[in-house]
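No lab work stands behind these numbers, since they all come straight from the coordinates. As the structure is a computational prediction, the values presented were derived from the model and not from experiment. Cβ atoms are built from the backbone, for glycine too; each structure is taken alone.
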Structure I
Amino acid sequence: MNLSAELDRCVMCGMCSQHCPTYQLTANENESPRGRIALIAALNSGQLNTTDAHLQTHLEHCTGCRACEAYCPSGVHFGTIMDTARALLPNQLPPSTLSPQTTRWLRIYQRSGLQKITRASGLLKPLGLAQKENLLPHIPDTPDWRSYYPANPKIDHCGDVALFTGCIANIFDREALDASRRLLNALGYGVHVPPTQGCCGAMALHNGQTDEATALAQQNLDAFSKLDVQAIVHTASGCTARLSEYSQQLPDAQDFVHTIKDISQFLVELKWPADLPITPLHKTVALHTPCSLQNVLRQTDAPHQLLQRIPELEVVPLAQSTRCCGGAGQYMLTQSNFARQLREQTLNALDNISFVEKNRQKIDTLVTSNLGCALHLAAGLRERGEAITVTHPVVLLAKQLKLIK
């Protein structure tokens, strides 16, 4: 991207500021999209240098929600501007990843009872690890994927799709991935799971490590390019958003990008068998819409439409004024203060609808389509002592289809 040309498109009208989560928290112009663009323009012109602490702080505070893009009258690509600017900054931390060995140790930590002992001891708080450790969800067994899962032989074969498993999602969101695979098979689709795929590269890109992000994109492009599939689907909208923009780094990724879909969007567009037995669910659930689903993929309505297939289920969206929840990749770890404040706003919105006067039923389930949001919100609910389960829409649907327990 030509940074100078993109910056010249900015008319600095400020219409985006009211939609920026960090500006709403601070009322500081430097914490708004317009303010950050002014800082980046100063960096680009040489008025600021890359070691300026003031510059680094305000750029690092950006959640990357890209709500500003959705409301920008000039169509400024703020996300791309931010990624380009962050690549110029020094001392970038490596993105958080989990190796198989680390995953095994974390699983032992949980199943041995050590986690309960450690939490009860109170040692985590003085060490500054309590908040980060609280983000750790239950780690299930992660058996190897088969490279192909055939469709249900009792119904007509509708075609094939590919499932992107990612890295963190493959460990922490295995239930949603497996539910997606089972649901696709039940609807007549064979599912490819390429073994050579890897991390989507979002955290590397947003951390300024463009070379690593491009290498990861190429790895996934190579892994999926030889498959004859109708779509490549994923359960975490943040990763799906990154996959949908691979052509910005790889010009030959156009065909790949056109096949990328959030799992809810793909399922909503399908023609479902009329005799598919969906067990009614007489309850009310709250629906959280991730920024990546709303502002990048522009598929906001898909999860709601998908959940409407469950008879007797009432779905209540969080207030439209609710902004980014703060669970933006590594943001919840690196910018924990802002992340917690944003999470409190989201959970307060949940509290406002948690008691439904129509049926006198307390909400015990929050549905979201992004793993980062799910981990962040679930940790906040645990801190509050609220017995509310955070789940993915495909998991809720698969359970009512008796595809998973």
Structure II
Amino acid sequence: MNLKRELSSFDLTSIVVGSVIGADLYITPALVAGMIGPAGIFVWIIAGIFAVVIALVFSYTSYYVPRVGGPFAFVSKAFGNFYGFVTGWTMLSAEMMALPVFAIVFTKYLNYFVELELWEDLLVKGLFLFSLTFVNIIGVKIGGKVNDTLTILKLCPLVLVIASGIIFLTNNPEKLIENYTPIAPLGFDNFGTALVLVFWAFAGFEMGTIPASEVKNPRKIIPKAIVLGITTVIIFYLTINFVVYGSVNWNELSRSAFPLVLIGSLALGYIGATIIGFGALTSVSGSGAAFSLGVSRLSYAMSINGLFPKIFSNVHKKFKTPYMALIIQGVIAFFLSAYGGLIQLISFSVFNLAFMYIFVCLSLIVLKKEKETKFVGQRILPFIGISVCVILIYYTSVWDKIIGSISILIGIGFYSYFLHRVKRSFE
């Protein structure tokens, strides 16, 4: 049963922006401040450059292979099903780590308004993930429109953060120099760890390539949505972090569970803090909705190719959505949100993402058709992208490397099992 092509250019751009801007922005500035102080702004700049390189590789590759599954489809086309499966498996592992992070951060910011008991915390996480699952089961058009709305709503409080920071710094110009001095009070020993955390804040643009079979004109719309989406994200991220580190002392910032709320309270007091708090809840919901849609399409794409359990390719008769993939990923995300640690989930996710990005960069080298298109930098960008990925993998923890390698080996085992089943079906 085929999926419906109902996602417009605006829908897909919203999915890209919604996937990227979310939980991470509301917690990462404080984590990075506790690692290297206001020099964290340089980490955001470098991570942004890294993200642009990889995003351009994805936009070019999606032009040549505008198919459902994104990276899985790119690499399968370039190198065959085995490498495509390993790519899809690592991406699925990475994105499955992201869904529980959204649930964790949602409950953290909800605690700003009402203190939750342990059982209430688990209940809220369950309701949060159930809602995302339900919306995306009803239909990709509804899911896309919900994501459009949440993306617009999530940008409004971020504009308020920027405005509040600018107003505060205009009235207190001495604070800018004071809070940026010294620039690196803790040194740069934790620069690599901070880079991994911040890069995760930029990840998510790849989700725009996955629902290609539901995009009206994928070859034209997907590259455009990725470039426009990542540009929007970078403008917001760099502006927000500049005013955050300039407005609040790094020591105070590092101790805050709600770093952006601090900025809202500086200029507008309790009202500003409340608006930012609600904005955080909306932002996390928007990212969760986009990721929920994208992850389910990845497992769906792998399943219809016979390389993943058949249940993941079950399409709802009425809504034409991969409902079983959505339900299963929601259940897994709930258990991970209950038992997983925030920083550990993020770091493990970056290890898998970087591994997947390497294969996508390699696939562009094979797939590019210089006679057909003259994309800027399509010769050199894949090699720069591979270098970026090697740096990210290097800075992940030893534990991430060990568990990530074991996870890849398990994925290869899955591939061998399903390949054997496919071969037997033809005998």
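Worth pointing out:
- helix-only ellipticity at 222 nm (-39500 (n - 2.57) for each DSSP H run of 4 or more, over all residues; to 500) from the coordinates reads -12000; which among I, II: I
- Among I, II, structure where mean count of other Cβ atoms within 10 Å over residues 326-333 as derived comes to 21.1: II
- Parent structure of the calculated result 16.6, given that mean count of other Cβ atoms within 10 Å over residues 246-253 is the read-out and I, II the choices: I
- Each of structures I, II was scored by Rg/Rh (Cα atoms, Kirkwood Rh), for residues 14-117 alone; the highest score is held by I.
- Rg/Rh (Cα atoms, Kirkwood Rh), for residues 62-109 alone - highest-scoring structure of I, II: I
- For relative contact order in percent (Cα under 8 Å, 6 or more apart) computed as 15, the structure of I, II it came from: I
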